[in-house]
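These notes open a run of structures that come right after.
Any read-out appearing in this document is the output of simple, stated calculations on the displayed coordinates, not a laboratory observation. Since this is a predicted model, take the numbers as computed values, not measurements. Cβ atoms are built from the backbone, for glycine too; each structure is taken alone.
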Structure 1
Amino acid sequence: MVYSDKLKNMVCNKRVAVLGVGVSNRPLIDMLLKFNADVVVHDMKSAEKLGKTYSELTDKGVKFSLGPDYLENIEADVIFRSPGIRPDSAGILRAVGKGANITSEMQVFFELCPATIIAITGSDGKTTTTTLVSKLLEEAGKKVYLGGNIGRPLLPLADEMTKDDFAVVELSSFQLQTMTKSPHVAIITNISPNHLDWHIGMEEYILAKKNILRYQTKNDIAVLNAENEITSRLAKDAKGGVLLFSSKNEANVCIKDGYICFNDERVIEVGDIILPGRHNVENYMAAIAATRSYVNSDAVKKVAESFKGVEHRCEFVRELDMVKYYNSSIDSSPTRTMAALGNFRERVILLCGGYDKHLDYTPLGPSMCRGAKAVIVTGATKEKIKTALLTCPEYDKNKTALYEAADYGEAVILAHKIAKPGDIVLLSPASASFDCFENFTERGNFFKKKVNEL
């Protein structure tokens, strides 16, 4: 019996509601139709905004419930929830009260997947760490499927996977909140305030992240950041083995005499890593801890000496008039921008601001004072960022100039105008993108386009 037969048995001849037409749900819908499910897509967007997606799915027999009331009157046996939709929405709770079974594309993948699953979550660094885990395993000759928040949807690929393969999965708090399966190896890079516009509070956010460990067994492994107060506390709740990593103190994976060591065994020299910043050293530590049973030091060294980073993460764009431009659009929280500023010895011209996730920007103030010669703010969070800078005890207007821009297009032009030879211009928004862009990728691509047009 192939693994997808389990999904077929779940949905065949059943009423199935798919909440949200996201990237991962498109192939899911095709699978549901193949298994003779009666599919209704519920989405906030109108048919006009869905465009080609609407017409293509309608032609395949999919029904739609669209608009602001898209979660009302869900009539289904099975509900597939997209990560961005809260599971306690009134319409969903009514449907569950009538007997509907709520699940998600990722939940079903975890239930069906025959491969070893290594899953990564965290407030910062999870995409780089996920990519590193994948690259380390590939360098060691393993068959790897990369997915979750990055890569391709994994559920349609479950049938081609084997027990000798690896699924490396990046998971958000939105995905984890309702998961009832845990991976064989779980990494939590760190936890700091984030997505508090969606979660009802920090406690719920932490519990969602912690869910990656909840269903592990004694045979599973938790990789945790010893330097992060929240993640280090989670070690006591782990049901299997625990591997702690620290860039400052003694741990299972730590730095000794310039080497990253795993249980006192030297793996690679810190200097082998071409990605800048201590946080990237920590990302390597987490990846090494997760893969040490499968990957030798030679493979780690090859990756460290060649991997230049993930797009939109301190990505070099171009040099113009002896000014270097970097795109770090992924930096959607103050802590990410603080880490990005730490990548550079020089004081940079910082472009920041965007959608407000109800985060505290006060801790960003000292980092801007120490790491930025100029700050250009825009977007919904610009007043919060300005306040964080101007009220910081270290603020000196003669050392850190402050500017406002109507949007990021104007911000790029202003940065180009004030930059002098030897300067660095860094896009690191410290905010989400949704006030002006579909996602951080679109924001980063817009920045690169504007920089390349200078």
Structure 2
Amino acid sequence: MTLIKSISGIRGTIGGKAGDNLTPADVVDCTAALAVWIKEQNAPTRVVVGRDGRLSGSIVSSIAIHTLLAMGIDVVDLGLSTTPTVEVMVPETGAGAGIIFTASHNPGQWNALKFLNQKGEFISAADGQRIIDIIANGDISYAEVHNLGTCSTMENSIKLHIDKIIAYRHVNTEAVRQSGFNVVVDCINSTGALAVPPLLDALGVSYTLINNDNFGHFAHNPEPLPAHLSQLSETVKSLKADLGISVDPDVDRLAFVCEDGSMFGEEYTLVAVADYILGRERGNSVSNLSSTRALSDVTHKHGGAYSASAVGEVNVVNEMKKSNALIGGEGNGGVIIPDLHYGRDAMAGIAVFLSLLAERQMTMTALKNTYPAYTIIKDKMELSADLDLDTIFGNIRTAFTNEKINDSDGLKVDFEEGWVHMRKSNTEPIVRIYAEARDEKTAQILINKIKAVI
């Protein structure tokens, strides 16, 4: 069982002993500290909240909402919603912050509180540290009875979000509608079942839903990786659909399945969306150090500049602002379109991707073959108390002193034939080891080189 308090919020497993897991007391402490921080910012004392479909969501959400009310903060409750919808609704409602109750791709026993600032973006490292300090110092005072907050609900937030996506200049609704697409959507028994169907309705797309009604009981591991998408793949083939769509529980990550049941590849979600947008409007792109080289290749093809950031959505967003990027995201299927909002948005990704497919009039497999072919292997090690990362990284530097090394976020070794990136996870007690090369065999050889040093 695990509890992780970090600069981006609080995440942990439900149940078990206090202090070792995400308990009601932890939810109260962190939410109250956020309220103190909001008042320090002189931001509006209003918070937008929403949750994904996991079983503990209503409990965690209720505790946090009532804590905010006790702190004198007004709450706009979106109820079952998506991470990007909450992000959009924070500035839309003039709120001072937002909280999303989701553990994203983590399995059902996990939950988390993710904090947003007044812009609807994830809070900075400095702001996150301030909230942690408030918790540690116990510097929290609750409101008097006549100054308690009020709670209101918002029923049309997903529709407002969809309206913004449909109005985006790089969504070609007419071309999508005329293409007559038939798709299968794996909703992972979470809020994708509420958000993706009305989006597809607005685009005129026919669809079949799987895993769309037994909320919170995830039918498989919720991370949209190939190993977890066999049901989607088989359904696409059996129905002879044009493609399959997979989203994670909070609908900020997006992966596709081709018409033959093969994986389009979550790394190529961002590549394809960037190819379409940058082909229509010249601009720059950003992804993190663990993402495929294919985005750089596509960006340069269209005359733009590519830059890499440290892993983490807030780091990608900061680099996008710095480089004035038109498109960015992460190779985990996260697409960020700043003209809509600075946050990963699977719904926006679906609309742009279908526009690309409609205009090109190609099958999914044919489209995939137009992009540089790279293979990424995503490995990991358990982070135990006796694992000394500083020593490990030092040994790797010594062993590969003739290669290009980047230590801005963990350690990345760039070989001529590919790269390996090692870093401590922000969301799980593991060390992630990613490698990319032109084929799986070479990528595995590169990982084995690193593991041999470890």
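Which one of 1, 2 has mean count of other Cβ atoms within 10 Å over residues 158-165, as calculated from the coordinates, equal to 19.4?
That value comes from structure 2.
I have 18, 30, 29, 17, 6 for P(r) over Cα pairs in 10 Å bins from 0, in percent, for residues 86-141 alone, calculated from one of the structures 1, 2. Which structure is it?
1
Here distance in nm of label points 7 Å out along Cα→Cβ at positions 166 and 286 has been calculated and equals 3.1, so which of 1, 2 was it run on?
It traces back to 2.
In terms of Rg/Rh (Cα atoms, Kirkwood Rh), for residues 102-181 alone, which of structures 1, 2 is highest?
The maximum falls on structure 2.
Computing distance in nm of label points 7 Å out along Cα→Cβ at positions 94 and 382 gives 4.1 for which of 1, 2?
Corresponding structure: 1.
Computing mean count of other Cβ atoms within 10 Å over residues 54-61 gives 13.4 for which of 1, 2?
Structure of origin is 1.
Once mean count of other Cβ atoms within 10 Å over residues 70-77 is calculated for all of 1, 2, which comes out largest?
When mean count of other Cβ atoms within 10 Å over residues 70-77 is computed for each of 1, 2, structure 2 gives the biggest number.
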